[in-house]
Structure I
Amino acid sequence: MSKVIKFCKLFLLLLVAILVILVVLIVESKPIVATNASVQVDDADSINILIDQTRQITRKRYIPQTIIISKPQMNSIVGFLQRAIPEFSGQVDTNSKKLGVKFSYKIPIKWPSVYINLQGDLYSASRIKVANVNLGDLPISGDWGISVMTFIVNRLTDSDLGDQALDQISEITVSAEELKVKLIPIHDFLVSLNEIKNGLSGSGDEELKQRVRYYLAFLDSLSFSQHRGGLPLSDFMNPLFKKVKTRTPQSSAVMENESALLALAIYVGHHRMANFIGDVQPYQNKLVMPYYRPLLRGRSDLTQHFVISSAIKILTQQGISHAVGEFKELMDRAEGGSGFSFADLAADLAGIKFASMAIDPIYAEAFQDALAQVESEDLFFPAIDNLPEGLSKQAFIKQYGNVESDEYKQTVAQINQHLEHLPLYLEFKAKNSNTDTLQ
């Protein structure tokens, strides 16, 4: 017995020593890349070309395809991630021989500042050839790294999706300005991907799906939803949250609020929002939606921004939902686009704040009470009269520079200040202040 105990102690000491060595090798005191995300996302308008390519690939799924990703497009995507996750920074560089990537992640602890750094190179080859991979000071075989990532994807999806994804690539070509990826016909892969998506959605939060399905059916049952155009969004909010209040005693205010807002995003925002939740359509072979999308400040596009941003906030985090809205507006600066709109961005920010309050346990029930009595969007949505819209890339740069400029930040701060002074949030602040005083 004493030999067994001694062996166990030695084994534990060995494990601790290995962990310490790995931490020393992996964790570093400085990032290997410190980039300016505001400069990277300045080429966000170029992403529209990449999106069009992606659409063509899915439409022409029965024949080989080639997707070309430019250096500005790659760095724009990295810049978006950095805007969404402040602890993250990254950079992509290309030359005639290889594509180099560097990523740094600041571990969110107060002291000291420590980073996880990852870098590697992608070379022109048939299939995928990765080399010079380092996690901190720890060198990693490129083939081993790909195998690990493939294994993780397979495990997470309980399938061979990782292996299938690799098999779609027939050739990679790296040049100084772009990455060219040749694909085999991807129809079979898309079929498998859809089957896996349905399987994953079926194993998710079944109670959430049932609640969202219920509210979708309720919204579709409203007598005016299919017959009257030009209705304000508040006309949908009022009956919806009256219904939410009746269901809260058997559930919770937070769960009912989040389900109602997700249903609203699917119903009046876009039916594809349901893909993030699962099979929630209440009727077989039918997508429920109003005949006319309701309006905010007389505009249906603001409603779409508002409700979809609310849903993204619920499904992710505020930083990501803000970055999505901002990146979308930067993309719109492209020629032929609608231009950068601070009104659209205000709708995104309003949706984020709206959802934040709805799922905050402190305010969730008071939120229901207010929305069950809502008579006007003035309660929860700001005025947009003086907000610049339709700015081309050149006009945006001339007036605001980039998203880190004082002028841009000042305009966003003014929008947030207007949100703080909306009646809905002033009322919550006053109630919370009175509660704190009593305590």
Structure II
Amino acid sequence: MLELNHEQYSRVDWTGPRNNPVYDVGEIVNLSDIDLFRKGQPIDGYAELLEKAPIYWQDEPMEKEPGYWTFSRYADVKTISKKPELFSSQKGGVNISYGDPDNMHPLLSPAALDNMIALDGESHLELRRQHMPFFTPGYIAKLKEKVDVKVGELLDDLAAKAPHCNLVDEFAAQLPLFTLAELLGVDQADRPRLVQWMTDLEMAPYFGAIREGLLQPTPEMIGVYNGWEDRVREFFDYGMHEIRKRQEEPREDLMSAIANAVVDGDQMPEMYLYGAWELIFIAGNDTTRNSISGMMKLLTENPDQKAKLVEDLDRLPNAIQEAVRLVSPVIHMKRTVMEDTEVGGQALAAGEKVVMWYGAANRDPAMFENPHTFDIERANAAKNLAFGFGKHVCLGRQIALMQLEAAYRQLLVRFPDMHMDGEMVCAPNNFVHAITELPVSFKA
């Protein structure tokens, strides 16, 4: 039987780096400040890290949290990703912090610690194998037929909103929820509830900081926060209801594979089922939703590249790779050092946290020439690390790329003049690049 990670989770009794930093610099950017991410990722901060301290010690605001090593260099991120035996996802999970063990959210924190991406070794690989039938090229091709139809319907609805709308609400949030519901076999009529739950989960770092006493909710957020925990409970109740149905009567859907997964001859403990529901819901939404929105921003800011794309849609697959490189919808992943080692010349001690910042690594000039330039014909765009690397590479990356291509192959034909015409707004979240508002203008 798998041990439950959240039952092993505890804080260390030390703070600060155990070894002297190779790059001895002052504060460059505070990546633990979630408010910093309201306007998007701190691109200038990433650039300064890459130039002055590609391996950087970051203190944490929460009492008794030890801090962590920030890795921004492409080569170092790949090195860590290729050595899961040295850099564990299971020991301590993949988020920077889950809060005080005595004050964890009763479901969100344990579920985030107990899921497939927070497992190491054969257990992780066995779960991937059992889910793989829903991520094969043949399955994705059949799913794409439904996605293409849905994109057309969403764009029909979008035409009625002209000349202005929030692209996130009207399109970017809707498509991945449709696709996820198809994958999982849940009722499409429940999509409005799923949209609300996605918003609630993206706000979890902010509300978690309130629970920890690190922040006070702003007046406009007090009402939202007061109902948040009830909605999170509803989210988990819904997922477990669907899982129980699949355990009793399995179907040909991903939810049935999750519900009936077996590792080492045993069915998954209940908390892993909670975690599997949380993981698939977030992973199945965030990457696509935020890449759709982020790509519209890039096309607006680079009209020459947009013109090239509209002129020849055969450039679209590479343009999408270039967009996810720059958007980097998953901002970071954490690992825990299992034994004393070194990466990039920096000595690391057993038990320390190391955090890979994909948004920085994807803009590393050592890998990508003119890294801040959006170039839809970039030769190595597909080398981006937006979906991770190694044994933990995102299982659903091909479904995400398929949706992005389906979305823009039709959108650029229907609304070639669509452009961002206001401020992008993001949730205060340094784990996923959660775009909540992207105002656009277009002609019907």
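Coordinate-derived values only; no laboratory data. Keep in mind that this is a model prediction, so the values were computed, not measured. Cβ atoms are built from the backbone, for glycine too; each structure is taken alone.
When Rg/Rh (Cα atoms, Kirkwood Rh) is worked out for each of I, II, structure I gives the greatest result. When FRET efficiency 1/(1 + (r/R0)^6) of positions 55 and 391 (r between Cβ atoms, R0 = 25 Å, to 0.05) is computed for each of I, II, the one that comes out at 0.45 is I.
Starting from the value 2.4: which structure in I, II was distance in nm of label points 7 Å out along Cα→Cβ at positions 79 and 95 calculated from? So the calculation was done on I. When mean count of other Cβ atoms within 10 Å over residues 159-166 is worked out for each of I, II, structure I gives the greatest result. Structures compared: I, II; top value of FRET efficiency 1/(1 + (r/R0)^6) of positions 63 and 231 (r between Cβ atoms, R0 = 35 Å, to 0.05), i.e. the largest, recorded for II. Can you spot which of I, II the value 14 was calculated from, given it is relative contact order in percent (Cα under 8 Å, 6 or more apart)? Matching structure: I. One of I, II was used to calculate helix-only ellipticity at 222 nm (-39500 (n - 2.57) for each DSSP H run of 4 or more, over all residues; to 500), giving -17000; which? Going label by label, the one that fits is I.
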